[in-house]
Structure P
Amino acid sequence: MMSLTAEEAFAAYEAVRHRLPSPVPPAPPTRHVATLAEIADEFDVFLLDAFGVLNIGETAIPGTAERIGDLKAAGKSVSVVSNAASLPARDLLQKYRRLGYQFDLSDIVTSRTALAAAMNGHNNMRWGVMAPAHSVFDDLGTLDMAVLGDEACVFDEVDGFLLMGSALWTSERQTLLENALKTQPRPVLVANPDIVAPRESGFSQEPGFFAHQLADRVGVKPTFYGKPFPDVFEQALSRLGPVDKSRVVMIGDSLHTDILGAQTSGIKSALIANYGFFAGMDVEDAIQRAGIIPDFVVDRP
């Protein structure tokens with residue numbers, strides 16, 4: 001799978017703005033701070049993106065585990081809100097613990113969780129799934145699912161498509177999916193709206209990339225679950241019970257998912273500048289170009 005540059009990734013998000021929520025500018029000017037420690041007293045709840053905040057690919061971002069420990073010691077609620085949909089939350093928990101993060105299962109909310117909540121009533125359908133062949137789906141209930149590979153007959157026989165993980169997706173499989181939808185339009189549900197994710201060697205193409213490609217080429221209207229759409233934030237906040245939204249902040253490295261999603265959900269937002277999406281880029285220029293303005297720009301967690 002090809003890797004995108006940061007500028008190509010930014011342009012890809014800008015090209016699909018008509019399918020994303022509209023930005024809501026914050027009332028005060030954006031504040032620039034060095035770390036989350038500088039705004040810790042202003043919030044009770046910290047929602048953290050994973051890629052670009054906790055880790056880059058399979059590598060933990062230095063200092064973040066210690067920062068989370070400090071926030072928890074100060075009585076703050078800290079949760080992960082991620083568009084990682086290729087793995088069940090229990091597997092993500094093990095990954096984060098290997099990287100040094102002491103989360104519990106209840107601390108992890110993903111777009112896969114949001115998809116699972118929306119799948120009630122779809123048990124009478126057979127779904128073709130964009131995911132690696134070894135994937136497990138027992139956390140999604142009793143859905144009838146077939147992993148999409150290189151056999152055109154599977155694309156033709158299913159009643160709808162779930163786009164969950166694109167690590168092994170190919171241009172040939174994308175063509176099979178496009179042809180199947182041209183022949184017979186069917187629902188396309190996207191469990192990871194991300195177009196890209198930051199890796200050690202660049203940006204990988206995520207399920208959202210291929211979903212928008214379908215919309216552009218075939219005219220289908222994918223249904224997205226996860227940031228920047230509000231369902232995953234509703235899931236995260238519902239786990240906390242009654243909460244003052246003005247005391248909740250989403251920390252992420254992406255304007256088009258983390259910051260836009262926070263605005264859509266009525267909570268504060270903080271953009272990580274030195275890791276993830278905007279590492280090495282002019283973040284202020286990107287903010288102005290996108291017109292998506294975070295409440296805070298934070299150098300590092």
Structure Q
Amino acid sequence: MPREPHPDAAPPAPMTRRRILATTAVVSAALLTGCPHPEKSTPRDTLAKLRRTRVARLAVAGEEPFGFVDAGGELTGAMPQIAREVLAAMGVPRIEPLVMDFTSLIDAVLSGNADIVAAGMSITTARCARVAFARPDFRLPQALAVRGGNPLHLADYAGIAARPGTRLGVLAGAVETEYATAAGVPEERIIPFTGSDQLTTAVIAGDIDAFALTSLSVRRLVATTAPGALDITPSFTPIVDGTPRLELGAMAFHPGAPDLLDAYTAAAAKLRSSGTIARILRAWGFENQEIADGTEPGCVS
């Protein structure tokens with residue numbers, strides 16, 4: 001939900017598609033070469049820098065409905081809208097999108113090229129070793145998208161593992177690879193893709209037999225890119241090392257910027273109590289049981 005800019009703030013430059021692509025190219029080059037962002041400060045200075053410049057750089061992976069740039073060149077999606085509201089309450093009224101592959105999101109924050117990962121990133125032990133997470137915004141089970149009629153009768157990762165030759169599509173770097181591997185799906189049958197729209201195309205073309213994402217992502221992706229062509233399985237909770245894994249998604253921060261994380265967490269708690277965050281999530285298709293209640297922790301030490 002957009003806010004009116006602070007009366008003393010300079011009007012934001014229009015975020016055109018050309019500007020977004022140029023920004024993305026700069027970020028990608030910096031990540032590949034290791035060159036720092038020209039305005040990068042030390043992590044502990046990040047909160048002060050954001051309040052001084054009144055703009056935060058959000059890393060997104062172009063995945064609907066979590067965080068993407070729409071046809072008009074505007075940054076949108078559930079997580080950027082939540083971040084916009086929280087940051088505005090912190091005195092940071094402007095956001096700038098940095099669009100990249102999912103696998104580059106954490107590196108963007110660690111390198112200082114982005115301030116926050118606002119891509120609906122799942123909290124995992126491996127990721128907690130690299131970045132700090134705010135309290136979760138959502139909790140989601142998984143689902144599969146399959147060809148119409150579900151000819152292979154697939155229902156979950158275990159079913160894919162049990163059918164030799166069955167190929168599963170996932171987003172590169174996303175948590176679904178871990179879930180599938182834990183269920184016994186061989187690595188050679190897990191096919192990574194860099195874009196969510198490629199997943200639907202691959203199932204329709206027969207290049208893969210199913211793809212896995214959160215239940216919300218599958219619902220939205222099938223409805224927007226392949227209505228009537230694909231079926232969606234009932235949602236399920238994957239098991240890893242004998243433990244059910246309900247996917248908790250949150251904003252991610254540089255671990256060396258505790259002041260920013262603390263300020264964000266405090267502002268988000270107030271907006272969560274007011275119902276603002278839940279309203280944003282519902283508008284993007286989250287069901288009530290998929291919205292975190294604020295008691296779930298981020299990384300557990």
Structure R
Amino acid sequence: MFSCAGIDVSKDNLEIRINPQDVGASYPNTAAGFVALIDWLQLYNVRRVLLEATGGYERKAMKALQIAGFEVLRINPCRAKDFAKAMGYHAKTDPIDARLLAEFAAVIKDSDSQITSPEQDNLRALVQQREHFVQQQSDDMRRIKTASADLVIPLLQSHIDYLNQALKSIEKLIRQQAKDLDSDKIARLCSVKGIGLVTAASLMAYLPELGEVGRHEIAALAGIAPYNDDSGTHEGVRHIGGGRFAARRAMYMACWVVIRRQPEFKARYQALRQKGKCAKVALIACMRVLLIRLNAMIREKTEWREQAA
């Protein structure tokens with residue numbers, strides 16, 4: 001019988017607990033700490049490790065554990081909090097959190113154990129940095145309009161100009177990194193009317209499973225799969241939930257462009273609106289169809305085929 005481990009991650013430390021032995025340890029969140037942690041876990045025949053997404057502090061530990069052959073699960077902290085409530089945990093300390101995650105690891109089914117390549121890590125970092133630059137630019141443009149003193153306007157404009165140049169530079173890096181990762185995939189995605197370099201790179205960064213899984217799984221990963229809400233004779237409204245917000249956000253704006261530029265999607269969107277669906281419901285439905293078709297195109301290595309409206 002194999003054991004499960006839960007790791008409470010902080011900036012400096014890793015607090016670990018193993019289930020069912022209920023033994024714990026603490027190691028520094030450093031490369032040397034990862035080596036010692038892996039040796040210790042192997043003593044207890046640990047196969048599965050569960051940790052929370054902790055603002056990026058968990059990434060290096062996660063990668064080290066994956067390379068060492070562990071099945072690594074990374075979950076949203078909200079799920080761990082809900083599990084704690086269900087199990088009757090009220091106190092909160094690092095050892096308690098680690099024990100909770102170890103118990104959760106024994107019953108959880110989904111996995112985020114895919115090992116990413118250095119090229120995938122680099123592309124994801126570039127895409128995220130571009131998003132930070134875009135956000136800063138938007139913030140400064142808004143601050144110019146509400147500036148209380150004219151003296152700060154040239155400073156804000158100077159920063160905006162700098163960000164414009166930075167965005168051009170980072171987009172060149174994104175294009176090259178995406179080609180290095182998978183030149184065929186980036187070319188196929190960019191061939192679709194309405195999908196540009198940034199959207200294609202974002203899908204490759206946030207959905208590396210694109211083209212490798214089925215239609216239902218890819219929709220669930222992006223958080224645009226509809227879920228039932230039925231009980232007895234009650235049939236509730238279908239709704240989406242979970243998934244990767246960054247991937248869903250990348251698809252959101254791209255789908256608006258696809259609807260404008262491709263008659264098939266425009267007709268689909270308008271038909272849903274005429275049936276009384278609100279704009280966002282109609283858009284999500286179109287996003288789901290678009291993503292499923294992109295997934296099939298990448299998996300089967302075919303060209304994008306525009307269909308009649």
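Have a look at P, Q, R and say which one yields 2.3 for distance in nm of label points 7 Å out along Cα→Cβ at positions 172 and 284, as calculated. All intermediate terms of the calculation are to be shown ahead of the outcome.
Numbers: P: 5.0; Q: 2.3; R: 4.1.
The read-out was computed on structure Q.
Here distance in nm of label points 7 Å out along Cα→Cβ at positions 164 and 276 has been calculated and equals 4.9, so which of P, Q, R was it run on? Before the final figure, lay out the partial values.
Numbers: P: 2.4; Q: 5.7; R: 4.9.
Of the options listed, only R reproduces it.
Just so you know, all these numbers are worked out from the coordinates, no wet-lab data involved. From a predicted model like this one, the values you see are computed outputs, not experimental measurements. Cβ atoms are built from the backbone, for glycine too; each structure is taken alone.
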